1. I have 49, 40, 38 for Cα extents along the principal axes in Å, calculated from one of the structures P, Q. Which structure is it?
2. One of P, Q was used to calculate volume of the Cα convex hull per residue in Å³, for residues 61-156 alone, giving 113; which?
3. Taking 3.9 as the value of distance in nm of label points 7 Å out along Cα→Cβ at positions 125 and 197 derived from one of the structures shown (P, Q), identify that structure.
4. Using the calculated result 0.80 for FRET efficiency 1/(1 + (r/R0)^6) of positions 37 and 189 (r between Cβ atoms, R0 = 30 Å, to 0.05), pick out the matching structure from P, Q.
5. Can you tell which of P, Q yields 3, 13, 20, 21, 18, 11, 7, 5, 2, 0 when P(r) over Cα pairs in 5 Å bins from 0, in percent, for residues 133-220 alone is derived from it?
6. Just checking, which of P, Q has the largest value of relative contact order in percent (Cα under 8 Å, 6 or more apart)?
Structure P
Amino acid sequence: MGKDASTVILTGASRGIGHATVKRFSDEGWRIITCSRDDVPQECKRDPNWTHHITADLTHPDSVEAFVAETIGILGNRPVNALVNNAAVSPKTPFKERLGCLNGDVATWREVFELNFFTPLILARGFATALRRGQGCIVNITSIAGHVIHPFAGSAYSTSKAALSALTREMAVEFAELGVRVNAVAPGEIETEMIGEEYEALIPRIPMHRLGRPEEVASAVYQLCAPDFGYVTGTEIFVTGGQHLY
């Protein structure tokens, strides 16, 4: 990694889509700063491009502000070229039901929106100066559940992701004044630890007749941050195998 390597900040990095995205950016030679509630796997600590990992619970506003402050301290005057807002939560009720409109408590809804919606907004504002310095980009990870009724994703999660889609469009207009692009990637059914046997029933609803891979989502995220997509902003890319068409 050269001293002029581009820098990406990514949340929710310890597993699944986040971890695959870190690997993709690392393979492309980017400097990587990450955050998640968990530490990163031991083998990932040997990655010379993964320069810093900060353990923090971004559901708490104080932790979000502390993460921004610590990261800016690490960066100094160096620019940020990409911010990937990947961290999210999709809780179930104590009876393992989807958190809907008629069950679960409102406090849990607030926690979902705190991480899935407000944290991306606060991070974008916190890193705005560094992103402007790097003429960078922001990628928000939304979801197919923000656009269609999903049998397993609860209402709190789905509406928070729908709100994040709308926020992406609003941010794209406002951040364009800073020379910063803002886009979103909406995954469908992706093979991660969150996927259980019940998701097999959804495969017939997917035109490509298979689940997606985290690496395929990571590729879409990376391309949105690459120079070839320098005139793309306010866009949401569906990585769903066509499932969103129904």
Structure Q
Amino acid sequence: MALIHVRNFAKSFDGKQVHKNVTFSVKEGECLGLLGGSGVGKSVVLRSLIGLEKPDSGEVLIEGDDVSKYSERELIPIRTKVAYVFQNGALFDSMSVYENLAYPLREHTSLTEPEIKNRIHEQLVEFGLEDAEFKSPAQLSGGMQKRVGLARSIIIGPKVVLYDEPTAGLDPYNTVKIQEMIQRLRDKGVTSIFVTHDMPSAFAVCDRMALLQDGEVVAEGAVEDLKRDPNGLLQKFVKGEKP
């Protein structure tokens, strides 16, 4: 059964239709790569899953519930089980790494301060960030900021993680680090959607891929199947060929 199901999603901005009929699903524990050229609205779809965008029509179902109809109050529990990893890390500049990670734990859990401290320490060790605990975001490289952003997003144990270009602009070392973290989460059964132009990373972490084009999903398939089909739309996109 699909944990996420986007059905007949349509969205316009300032009279320009971006999406006319986007439909796809993601099974529990699966990582779906959502691909497409610049400006096709991949992030719009992603943001709709946590209520930051509302479709003009269609449904955005998470565990069978249409979250596109939810009020801000109703979206609070959704945003604790569906984590969004923003492209720039979206850290609080005025807080240390420790305080950035502590924030969601204090807001959304009943953990004591000693328990919060232990949880943060475990997360930093797992992400290779233990030396950054008391640094500010400004003292970190772009790659480390993204790793801290990912660590903060998952620290309360979400069921779903939405990745918005998590490897954009990173050097090869940090790209591999992010890939490894995503793979570990997938191996733990976390469901995810991976929006990216970074095809090597998509092939490294995704189970399936879907191609967004002309306002709808025009092709989708398992990564292994794509490798065996050199003439498919997805494979042409991967190669940079005109579909």
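Bear in mind that the values in this text are calculations on the coordinates, not laboratory data. This structure is a prediction, so every number in the text was calculated from the model and none was measured. Cβ atoms are built from the backbone, for glycine too; each structure is taken alone.
1. Values: P: 49, 40, 38; Q: 52, 41, 35.
Among P, Q, the structure yielding 49, 40, 38 for Cα extents along the principal axes in Å is P.
2. Q
3. Details: P: 4.6; Q: 3.9.
Traced to structure Q.
4. Numbers: P: 0.80; Q: 0.40.
Label of the originating structure: P.
5. Of the structures listed, the value fits P.
6. For this comparison of relative contact order in percent (Cα under 8 Å, 6 or more apart), the top structure is Q.
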